[in-house]
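Next up: the structures, one after another.
Just so it is clear, none of the values below were taken in a lab; they were calculated from the coordinates. A quick note: this is a predicted structure, and the numbers were derived from the prediction, not measured.
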Structure P
Amino acid sequence: MGRKALIIRPGASAFSLNLGEIWQYRDLLGMYIRRDIVTVYKQTILGPLWFFIQPILTTLIFMFIFGGLAGIPTDGIPQPLFYLSGIILWNYFSESLTKTSDTFISNQSVFGKVYFPRMIVPLSITVTGLIKMGIQLVLFAGVYIWFAFRGTSAGINGYALMFPVLIVMLAGLGLGFGLIISSLTTKYRDLRFLIAFGIQLWMYATPVIYPLSAMEGKYEKFKWVIQANPLTAILETFKYGFLGVGSFSWGSLAYSAVFTIAVLLAGTFIFNRVERSFMDVV
């Protein structure tokens, strides 16, 4: 019998995530996910405990600076619970964006030697972050139960059922923006130095350390900037569903959903275009 030839063709559509081909390489996807989880804390003393230590330390810092010195309100919710709810979701988004934005540069040696769907790398980062966030949500649940027994006013409601939708939107935004930046950095390396600074500024424009209600009054003229942020409706809906405070608007959530789809499509399009010729650029 003659040998079968494997023909590799470019994707039919630049907007396609090539999920069929990714499924064929699912073992490789699983390997990348295991690598990302195991190797990060493999040679550390505390190991996986850092999944809990990082949000705890960040929460304590926020409590001291923003809750104590600055006196920023938390809508009557205990500060640890309020800050932790925002930190966990923000960390997932920011890490997905930051690590995905380095896809082409950090993997150029592999991409230049072996063929596999390039989208596997950013997808593995997104899934790995999802696992990490799931672990940290256990911490959030523990803190939530602690304050519930102490009679806190926080109360879960039916809007908490939208949690899977919110996570999909967070993943889509992180992946989409990461794909765009990763594609642009193959030609404009300066963008890599702006990511960390830009992420910090973005956090302050997102209701992580303050509720949206804090923008009322003398800060009312800046409220539209916060509302234009697609992450605002996601975090506010999460807090509204699990803590019973904050604001909820179907219109704002729909805006975030449309924004997510647009960014993900744009990121996929640019990524698929760049991957065909990026080795000639880097």
Structure Q
Amino acid sequence: MDIAVCGNPTIDELVHNGRVRLSPGGTALFASCAAGYLGAGVGILGNIGEDYPPTILRHLRTLHIDVRFLRKTAGLSTRFHITATNGSRTLRLLEPGDKIVAPGSTGHFRAVHLGPVFNEVTSSLMTALRKKCEFLSADLQGFIRTVTANGSVQTVPRSLSRLIGQCNMVQASIEEARSQTQSRDPRVILNRFLTMQAEYAIVTMGEKGSWLGSQSDGIYFVPPFSDRSIRDSTGAGDVFAGSWLSTYLKTKDPVWASAVGSAFASLASRKTGLAKFRISRAELFRRAVWVYNHIEASPV
């Protein structure tokens, strides 16, 4: 494997217009499928419960995702109840899932992406995986979540300097980043993350685009690719992360990788579940070229 994505796949209850449907989800699922689509050898390190649909595992194998290190545990898979309202989402945690245990022998990876959804990646596991890879990236969402008495998911401030200091790249949505930095300015947020010694930092803002910060090259605004056919934006940030990482490993160009991430997120949001990855490669790169040509370097 080129890339190991560490996090628990989920079973999500998606509510839209009063109707509920079950869909596979989780950072590990979406990020690994995006990276695999772009040609990386990818595997998932995490837990699934006895209720996890075997059809999804078979589908993952057809997408060339390695599931050897997916541990089946007693009990239920991680599960969220997700309600979409006017472009925003509210989450309730129904099942937290188990902490991830490092397998005995996984070999060495070019990259590891930490994509927990609810505190399943421990600091000891992070340290162990850092030693097994050349490039470590992390999505902050699953490190900063807590739940209220009724199960509503909220973000809380955490001490992130140790986590970010071990990462080559760190990513967060604008809402998650605000909860950690108390700033609404993406440039201020990126500089805070870069000060913690991350090589790259990314802040995603949904339909408003994203921002890339680099220790060596400064800050860039990455525009979204406008699409009126958005159906389900669940996992868009995860798709961005997986396609960014796969592209960066091939090209060492973080700006082009961000263009591909933006383009892939827009295309994936047109569909639901694993159908997000039945897309046109030609259309993906047409969009990526458009985004790349409209990226703007931000003044310091």
Structure R
Amino acid sequence: MTKKVNYKRVISQVIVWMVVIILTLSCLLPLINMLAISLSGSDAVAANEVGFIPKDFTIVTYKKLLEDGQFWKSFLISVERVILGLIINMFFTVSMAYPLSKSKKRFPAREIYIKFVIFAMLFSGGIIPLFMVVSNLHLTNTIWALVLPGAVPVFNVILLINFFKGVPESLDEAARIDGASPIEILVKIYLPVSLPALATVALFSIVNHWNDYFSGLIYMSKSAMYPLQTYIQQLTVDITQVTDAEQLKQMASMNNRTFNATKIVVSTIPLLIIYPFLQKYFVSGMVIGAVKE
């Protein structure tokens, strides 16, 4: 007896896989192209001859970037920013989301605070008032100017509120009957079951702090205090400043397009290393945090 084939299901699966493959290639191919450009000679890049395979292979752009002492200083500043920013973001996000996830009966002022949260997400005070506040607090040219203005990421708060709402109320009630305090309930019940949501907001925070270059331009007047993204945005190939013959030969195989491609690749590597460790939580955290009321 032959098994009947469900052609509609097969066709639907083929269509789904085609869409997935197209979306994957649309994300992957530009990165491969950037990598190929960063490893190619300037003449081939200028002639638009580089596709997905390097032409006139060279690593001179990587050598120039990695031999720069300020590059490593800026790299460490960015690492410090990500660590401090992640700790501050997670503390305030969890502290704010936990009480706001409770019912109006448990937290009578909840609706007032929710309105403030939504208003803050939709409207901003602007760059100039923010700069004035940071400047008057004497935070410019310090690491705190990079992490404190974004201490409470409102989108992450809303995401975590929705996830906390999905935690069974019976767990909360049982813990309160046993005499647990609100902090103990948060630490021993809510946080352990909320790893997908916590990993998701943590990934958002890491990416935001690592990729942000504009804050460094605004709050840092000293290039020595630039985070990595701000510093590499300022780098250009300036052949007029080269006097050594060997350096001149190396610079001849570079241009700003190959250098920009190198900067993109180098700045992306840390995120590519971190993402696989959080990926298994990311999808479930986004879905669960997005569909709750």
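Tabulated data for the structure shown
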read-out	value
With Rg and Dmax of the Cα atoms in Å, for residues 73-168 alone derived as 18.0, 59, matching label from P, Q, R	P
Among P, Q, R, structure where Cα extents along the principal axes in Å as derived comes to 80, 79, 32	R
